[in-house]
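Below, each structure is written out as structure tokens.
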Structure 1
Amino acid sequence: MTEQNTSADTLIRLSAAQLSEKLRAGEVTAVEVTQAYLDRIAAVDGQVNAFLHVNAGEALAVAAEVDAIRAAGGAEAEALHQLAGVPIAVKDLIVTIGQPTTAGSKILEGWHSPYDATVVERLRAAKMPILGKTNLDEFAMGSSTEHSAYGPTRNPWDLDRIPGGSGGGSAAAVAAFEAPLALGTDTGGSIRQPGAVTGTVGVKPTYGSVSRYGAIAMASSLDQIGPVTRTVLDSALLHQVIGGHDPRDSTSLPEPLEDLVAAAKTGNVEGLRIGIIKELHGEGYQAGVENRFNDALELLKEAGAEIVEVSCPNFQYALGAYYLIMPSEASSNLAKFDGVRYGLRVLPEDGPMTIERVMGATRAAGFGDEVKRRIILGTYALSAGYYDAYYGSAQKVRTLVQRDFEAAFAQADVLISPTAPTTAFPLGEKLDDPLAMYLNDVATIPANLAGVPGLSLPGGLADEDGLPVGIQLLAPAREDARLYRVGAVLESLLEAKWGGPLLAQAPDLAAAAAETLETQEAK
């Protein structure tokens, strides 16, 4: 390996905060950093399939602009955002000018949005080069990124396993060192669960604290955009960029964000009450997941935190309630994909050319099986005679879950649980068993029903399979800073125990790709 390649390999393994320091100190240029990531994508994404579209030209142009401003100095250089020149990937559910937005579906194949999502506008304002759009389960419906119309994404730790979902593309891109930062969306755990199984950090902010304007809606009362990163500090930095009030989002909270970056640098949990959720660990959780969870509790206890057990009895009904509320809202939100206004249009082969028949032919060809399943379920739950029995009852359970959180937070400052009950399972293992797939979200769904913030960070490797385990932290609504405070401390305690970041133990995909290429050439 040449000195130049060694330098590029070192760059892509730095955190976003470390890259920012080097960029501002003039030790490296934004073009060098962006090109290093583009080269990495070219080298390994054929194995991972994290990206649906790579945005090389625009990304390099933004990087060159940042370099020019820094070289000129003066007020404009001083005004550059801390993350200016640090590249980022964006989940392909978030609309962007100049790049396709497909939502992982054939029904939007090749579609270009005429406007940017608010979070994308804020990335552009911070002059962060956008590397491209990442893969996902179609319309964010899935827990494994196997339901994408453009093929599954693979877990960089084991290419025969899933990277979580629906945002497996963003998590895999960050875990495979194809991007230092990414954006995801979390409706029932689609940022946190992929984070858990790929050894990355994923944050679902308080509902309404990050604008949803420009995120293609699945379930409007549950969806939330959030950061996907390698460190807790990086998540705080990115969250600070994208968060805050947006008048174009009717659910946007009016108050500004707290200083999340300062919270991530606090470094103290002494005297903090951390509640173990009785219903979110134990039976049904993989032994290796439980072991790493218990390790995290011991470290927090040694750091001065008080560990208490809390009970949230209605969490046992959260999964069922979610899978009535979410499909109901999805069936309404996806009604606009009708083959008339935009996107795919398929004409019926014979018979009268009516709007209804065009719509039927378009949806049959454009939607995958999981999307069709959820539309049918949601339409049924909202139908006359069943609304109160299903959707209405699910909303009552949602209220009970919110009350459980209120009672738990009266006893503890932060709640803790495993993020997912198991490590990454093999590709295809649960593809034909929707219920088994849905159970992956059992620990993450309550936060979406209640609108509270959640953070998943790497908790170590499971004893059975050597794959990443995630630890989930939950805080009251609007208390995202509290998550970053506790998360950063736990991260530092764990890394001290491991001797460095968990991702340093991940397989070398570039070496594997080179070995495969050499074998093919030899043949």
Structure 2
Amino acid sequence: MKFDNRDQTKNKIWSDLQKLSSDAHKINILDLFKSQKNRAQTMSAKSEGIFFDFSKHLITPEILNTLLAFADSIDLKHKIDDMFDGKPINKSENRAVLHTALRADQNKEHTPEVANKFQDINHQSQKIKMFSEEIRSGKWLGLTNRAITDIVNIGIGGSDLGPRMACKALKAFANGGVRAHFVSNVDGTDIRDTISELDPETTLIIISSKTFTTTETLMNAKIAINWLETSLDTTGVESTNHIIGITANTENAIRFGIKASNILNFSNWVGGRYSIWSSIGLSIAIYIGFDNFDQMLKGARLIDHHFRETSFSKNIPIVMALIGFWYNNFLNAQSHAVIPYCERLSLLPSYIQQLDMESNGKSVSQSGEKISYQTGPVIWGQTGTNGQHAFFQLLHQGTKLIPIDFIAPVKQSNSYKDNQEVLLNNMLAQSMALMIGRKEPKTQSYKNYSGNKPSSTILIDELSPKNLGALIAIYEHKTLVQGIIWGINSFDQWGVELGKELSVALGEDLDLEVDESTAQLKSIIAEIRSL
């Protein structure tokens, strides 16, 4: 049965899930383990170095089967294929969504819409390889004929978070080569603090902007160029080997002053928050080497195959999406925590936050109707064990229902054996404590843990480029599935446009009617500046 995207609640199975949720307060996870033989094995899945345990959830076999039936009822398989096959599923911009084509196995059969992209993809990939290898080998020289020692990636959003997160996560693969730095915030202290510690003669600036019109990025880029010109006592530095541009708008990059041979392109059908696989990944390839960057793409590609070919009940992204749907739409969970037990994955929660909240923070359906149900939850998190000494108190004894993803690499060659064992034991103990709780005598009720708090655990064999690529792809596909469930477009972001427009209008003192509060704040800002 297919059903109408304009109102998902008209699906009969939605009603079935509502009925099941009315008794959800009676569900006890520990009792489920007692009554369900081999629950841990049944409610887990594995693919490409990733083990996913979803047994510690407020989900009975009946609820899981109903969720899986719901996925079938919305023609999920066909809609997933639409993305991979290059159909224009980004309806508001009439675009295909083909970040998966950037990592596709080109020896397999593809639709013409996808196969026609391979020539451009291969050209871009060769430029990433050529640029990264020349820079890493010391052959890419600055104006004073010195090799590059530091790169500064200037971007924001998807042009910053993905490369920044991956470079931190994969530091062990950098092997003491070129150092990578990232600037995103228009707050001038960000760019100032970064360049103040660098040698301009050996610094390469990478300007990453899909449109090459992003205000924050271009402001920071101009500051960096001015720094280079002042330090090197020259002009026109934007047309030298100290500057590379990465964009989907070559004309704007050339107009900015960057020479055509120093521009890497990516296409409009690659969304910003999915652009880590494109030329935007140049800083990753420079930092860890092109072969390791290619391994990231391989890991994602293997998960693409898992996502398209594995039955729903053992399909990691689909099960993750359905679990989130259950909590979000039927148990009134307003947020979802992502807790990596790995310091090098400390930026992963922020990366997933953008991926999920910019994609699924929508209140209008694909057909333009106002949605009457909850869509994307608030995504947040921090590394464990730091989080244990910050917000875990609320997770254990607070009043909110917050499902959690615990994530950890099992092997970390760059850590110490004893530390890694303590770290993993902490993670397992937290998920266990959240589930089992603790009952104390009435005189010490403040020590009570109610328990029965849900979580998933994702174990990664080791934090390698391939496994990181696989992990990112899992969350990409989870986001897609939830967008399909909610009948929304996960691939536009019109909600940020008004703020941009008003920012420009306020900055240019246009004839803009402002509210009383904003007028007062502008007045106070002007008064403080004049002191």
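General observations
- Parent structure of the calculated result 1.08, given that Rg/Rh (Cα atoms, Kirkwood Rh), for residues 327-382 alone is the read-out and 1, 2 the choices: 2
- For distance in nm of label points 7 Å out along Cα→Cβ at positions 55 and 407 computed as 4.6, the structure of 1, 2 it came from: 1
- Structures 1, 2 were shown, and mean count of other Cβ atoms within 10 Å over residues 367-374 at 12.2 was computed from 2.
- Answer label among 1, 2 for the case where mean count of other Cβ atoms within 10 Å over residues 71-78, calculated from the coordinates, equals 16.4: 2
- Structure responsible for 27.5, with mean count of other Cβ atoms within 10 Å over residues 231-238 calculated and labels 1, 2 on offer: 1
- For the structures shown (1, 2), volume of the Cα convex hull per residue in Å³ is largest in 2.
- Comparison of 1, 2 by FRET efficiency 1/(1 + (r/R0)^6) of positions 359 and 423 (r between Cβ atoms, R0 = 41 Å, to 0.05) - largest value held by: 2
Values in this text are rule-based calculations from the coordinates and carry no lab data. Remember, predicted model here, so these are calculated numbers, not experimental data. Cβ atoms are built from the backbone, for glycine too; each structure is taken alone.
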